[in-house]
Structure P
Amino acid sequence: MGTWGTGPFQSDLADDFRDWLHGLPPQEALTAMGDAFQRVVDSGSVVDGEDGAEAVAAAAYITSQDRRPLPEMSESVRALAHLALHRVLGDGSKLAQGWVDSRTAAEWRQEVQLILRAFD
């Protein structure tokens, strides 16, 4: 997986996931995002890096101004997104642990925390 920045779509996997979501009918896209959040929430003590990247991309897609309209998100999906993002930021997250230097790790963490605030 190639990563070229700290933004939520700045990896091959996250960029492809966003493109895939954009191609789905709105209700299917919302379901796919909920599934991405659920995979992270249901993971054991370790959150897989790819699952984490998709959850962050899904949350960023929901909060993005540059997306197609989506159906109203249920409170349960909002709660899943919130929990998934907290797990991605946590100690058991491969995505959070995968940054080479502390400066980029801090930038990435700030990006995810900004997205998380939209679900508070």
Structure Q
Amino acid sequence: MEWNITGGRPVYVQLVEQLELALVTGTFPPGSKIPPVRELAADAGVNPNTMQRALQELESRGLLQAQRTAGRTVTADADALKALRHKRASALAETFLQQMKALGLDRTETEELLRQTAKEE
């Protein structure tokens, strides 16, 4: 997994966001085992305590499950992952619409731009 930790925002928050993205995109499929905290922390270049905090946050949201001797696994709850995917997609759509409005495009122009771009792909 590639990590992109930047300044200006708490590292813990960035880790949670990037791990969520890995869950919804299938980098870590439902039911799969997550690498150990120290391995993830080393890969991301962060303190293991910070990575532990991010993983605990995902556990509290029901996206990861911890087993004492087996480490952590991704939830097998497809509805939870679908809800997360929808939440992230909605946030991206809202940001996109705000940016289009800032550019002076109205709803009709934005919809036409989307149709045209999708058609070209």
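Computed values, structure above
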| quantity | calculated |
| --- | --- |
| Structures P, Q, by Cα Rg over 2.2 N^0.38 Å: label with the highest value | Q |
| Top of P, Q by relative contact order in percent (Cα under 8 Å, 6 or more apart), largest first | P |
| Highest-scoring label, criterion being distance in nm of label points 7 Å out along Cα→Cβ at positions 4 and 100, among P, Q | Q |
| Distance in nm of label points 7 Å out along Cα→Cβ at positions 12 and 52 - structure with the largest value, from P, Q | P |
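Throughout, read-outs are computed from the coordinates displayed, never taken from laboratory work. Note that the structure is a prediction, hence the values are computed from the model and not measured. Cβ atoms are built from the backbone, for glycine too; each structure is taken alone.
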